[in-house]
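What follows is a set of structures for review.
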Structure 1
Amino acid sequence: MDEKQLFESAAATHLWDSVLLTQVDLTFGQELSVYYRSAPWNRAATVLDAGCGNGCYVHRLRETFGRKQYTGVDSASHLIRLASERYAMPNLTFACEDLLTFQGQYDFVVARAVLQYMKDLSAFLKAMHSLMSEDGVLLLIERADPVPYFFYPELPVVAALLDSMQAEQSKHRIGTANLFGNLRDALAVSSSLIVAEEETITVPSTVGGYKQLFKQLFKGLIEVAEATGFAETDFKAAAREWDDWCTLSESYADLRLHLVMLTKGHHVT
């Protein structure tokens, strides 16, 4: 069974869906300031969530900024099916298509936690360029380099699990190691897209309710890794370590996200 089949199994789909929902609950409030402060976002009429997964993120955008037309696209049929069943409405539609061949023109393109899954960064950027209107913007949102998570007290078994997942992912895709360094290298080769803005935001567990979301998120990630075999580690030991961390009143975690906003440079030749 290959990686795609593993993640499309019924058990893995349920677990991964839960992880995606929790991720959005955890970080969406912190990400909103980027949209409110963005002139391109405020004037955009059409929005594409490129790699929308189960659709929860673009749904939250539509709930917050209702006067836009939204489209979500992803190649994972099992997740698009969930998105369509839950969220589809007149100004929010979903398509099951490959990002590299999908066609359309949008004022604002969001690619959130997508870059790390691409096999060919240059091909991805070229495809995003083709989806942007003449004055369009591409917003990339990814975990920050080099270590996106911080835990107190430290969690050596859980950290080893996360490292193993990253190593496995990097065998087949760009992965998260030096992700933004690779992005800058790709942008330097082509003048089709230029960086307009970038910033890093930190999501701390000390914000009201966030510690519970951290507990749910990493419990879910451990379960996904075990259900799919997408890592080599002692899953029971990782689960025990995480459960022990969750009982500590003084435990703390944070997650850092890096956001890069790109606009069109010269046209691709």
Structure 2
Amino acid sequence: MKHFRVAIVLILAGACSRSGTSTGDSPSALIEAELAFARMAKEQSTRDAFLTFLTDDAVTAARGVGPRIGKKHIRESRPDSSWLDWEPVMSYLSASGDFGFNTGPWTFRQSRAQEQPIAYGQFASLWQKDSLGQWRVALDMGVTHVGPVDDNGGTIHWKGKSPAHESDSVVISFEDNLSRQYVQRGIGAYGGLITRHTRFLRPGHHPITGGNVLRSLQEAFPYPVKWQQTGMAIAPSGDIACFFGKARVITTSGETSHHSYARFWRRERSHWTIALDVISD
């Protein structure tokens, strides 16, 4: 996961140069990589698919703990006849064509012969190309919810137009400021940082998106959240960024639950906005 390490180095060095260049690639390449990942899960096993497509230091969510690095827990699992299926409905690709993310619905069946799924949810996956130019998953998180989603909010395919000629510290400051403001303002801290296409994934809820997204988020998930960032990834072209870490949620009854979170930013027309915001199960 080269860019996770590079991003941290750039913070310390205060670098402001961009190594990425704009390419003619389209989000369809990223979508096809996601679909190939899902096909392997169906045709072979979920375990084999995750071992093949995830990077060796991929970030996944450990329930009740926080982000987990690596594939040791996957290697220690056994292939079975269950079927985890998914497809992207929202895809964002960097201008450099080697970094992006997908999100969409997933379903789970105990066996491939089972007609109806027994579980539903949403996933979020961060992708980057490896040294051989192959797409690999650098981060994978998700949520579970009741039943299928009738309306996923439409299909979005976005491609960065040109590299961002600014320091990575700009988007880092956006993320840091949001975390600070959230302590004081709660969900109101998102004001000015979202669009009608911004999507929030929260445990137990269908995707929260649309014109009144903050009101819907407040109604669905009004709990205080304390964010503890543990890592980040920034596209070589500087137009997509992902921050991840631990999220501590305090319910109305005062109980505390521990989750992983990932927040995906995109830069367009010289402004950073949140495209996807995830608190995992």
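Read-outs throughout are calculated quantities, based only on the coordinates presented, and are distinct from any laboratory measurement. If you're wondering where the values come from, they're calculated on a predicted model, not measured in any experiment. Cβ atoms are built from the backbone, for glycine too; each structure is taken alone.
Brief remarks follow.
- For distance in nm of label points 7 Å out along Cα→Cβ at positions 63 and 207 computed as 1.5, the structure of 1, 2 it came from: 1
- Looking across 1, 2, the calculation of helix-only ellipticity at 222 nm (-39500 (n - 2.57) for each DSSP H run of 4 or more, over all residues; to 500) that yields -15000 traces back to 1.
- If you line up 1, 2 by volume of the Cα convex hull per residue in Å³, for residues 103-166 alone, the top spot, with the largest value, goes to 2.
- Label whose coordinates, when mean count of other Cβ atoms within 10 Å over residues 47-54 is calculated, return 18.9 (choices 1, 2): 2
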